[in-house]
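Take a look at the structures listed below.
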Structure I
Amino acid sequence: MSLRNKDCVKTKADTPKLQNSDIKKLLKETPKWIICNDTETPRLIREFSFPDYSSALKFVNKVGIESDKQDHHPKIVLEWGLVRVEWWTHSIGGLHTNDFIMAYRCDHMND
């Protein structure tokens with residue numbers, strides 16, 4: 001099933017992290033995202049560009065509303081014309097399918 005049709009699920013500390021092979025498959029549906037290993041916990045990261053602050057803020061609000069609906073919340077950095085979104089699953093200290101579901105939704109916020 002495509003990420004398009006999935007919702008986030010509850011995770012616990014013992015929920016398995018994604019394996020590299022699974023991450024590679026999911027990146028095919030979210031090709032503009034990168035995996036960052038610069039922190040203790042790997043993160044799925046993307047920067048979005050906007051023509052002004054107002055547009056960037058509207059995007060942040062959309063991401064926030066959808067994140068709350070899915071009960072899965074990112075790190076968001078808002079600057080003039082730029083939004084950086086980082087996904088990882090805090091409870092497992094790594095990447096989960098939930099992160100890719102939300103990345104996919106971010107990519108399609110304005111569809």
Structure II
Amino acid sequence: MEALSKQTCVPCSGNSPKVTEEEMNQFLTEIPQWKVKDVSGELRLERVYKLPDFQSALAFTQQVGEYADKVGHHPSLLTEWGKVTVTWWTHAINGLHRNDFIMAAKTDEIADKFAKH
């Protein structure tokens with residue numbers, strides 16, 4: 001199977017399937033620092049990125065936000081001094097879709113590039 005980071009986020013609707021437990025476990029092997037959280041019965045992917053200061057956290061947030069807007073799939077972003085919490089889930093299905101795992105992998109790629117600057 002093609003790596004999540006190489007896949008494309010595709011538009012989905014309220015009748016798009018949620019990932020199965022088997023798919024979720026398989027996808028998590030590619031993004032091991034992400035955690036699945038249950039928020040009022042709705043599964044979400046979450047990761048906290050550590051950064052050196054507030055300006056770095058703000059710049060990272062901006063880059064993630066710009067990419068998310070470009071592909072039309074938007075996370076929850078909590079920016080604090082030295083860290084950014086990114087949460088992905090698909091509102092239309094109240095849970096996790098393949099797109100969320102793809103976007104988590106893309107977020108990791110942004111973080112990797114960001115760390116090198």
Structure III
Amino acid sequence: MKPAAQALAAEPCQACRPDSPAVTRPEAETLLAGLPDWRIVAEDTDRLTAGFAFRNFADALAFAVRVGALAEAADHHPLLVVEWGQVRVSWWTHAIGGLHRNDFILAARTSQLLEG
């Protein structure tokens with residue numbers, strides 16, 4: 001994992017309210033530079049999304065459970081799509097209808113789950 005991603009993963013998450021600031025596009029691009037597996041996908045709102053490959057369904061499901069535990073601990077919940085041999089994770093902040101720094105922090109923590 002890149003040092004920038006490690007530093008990001010170590011940051012605390014902040015509680016978000018509807019008036020919390022979304023990241024700007026330049027901020028998002030800077031943060032994405034340290035998260036090579038992630039990209040911003042425009043759906044109903046911008047989402048920070050990555051796909052992860054595994055040997056089988058059981059490994060994919062186990063990873064999704066670890067992401068779920070991470071989400072519960074942070075009280076911030078992603079979209080998880082689990083299929084045979086793959087998991088797609090999408091983070092965004094529902095309260096602001098877009099991307100907050102927390103989403104990048106949790107993306108970095110999600111990537112860390114692969115290392116441990």
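Quick note: the coordinates plus some simple rules give every number you see, no bench work behind them. Please read these numbers as outputs of a predicted model, since none were measured by experiment. Cβ atoms are built from the backbone, for glycine too; each structure is taken alone.
Rank structures I, II, III by distance in nm of label points 7 Å out along Cα→Cβ at positions 20 and 76 and report only the one at the top, that is, the highest.
Once distance in nm of label points 7 Å out along Cα→Cβ at positions 20 and 76 is worked out for each structure, I has the highest.
Given a value of 1.4 for distance in nm of label points 7 Å out along Cα→Cβ at positions 12 and 100, point me to the structure among I, II, III it was derived from. Could you put the intermediate results ahead of the total?
On the way: I: 2.4; II: 0.8; III: 1.4.
Derived from the structure labelled III.
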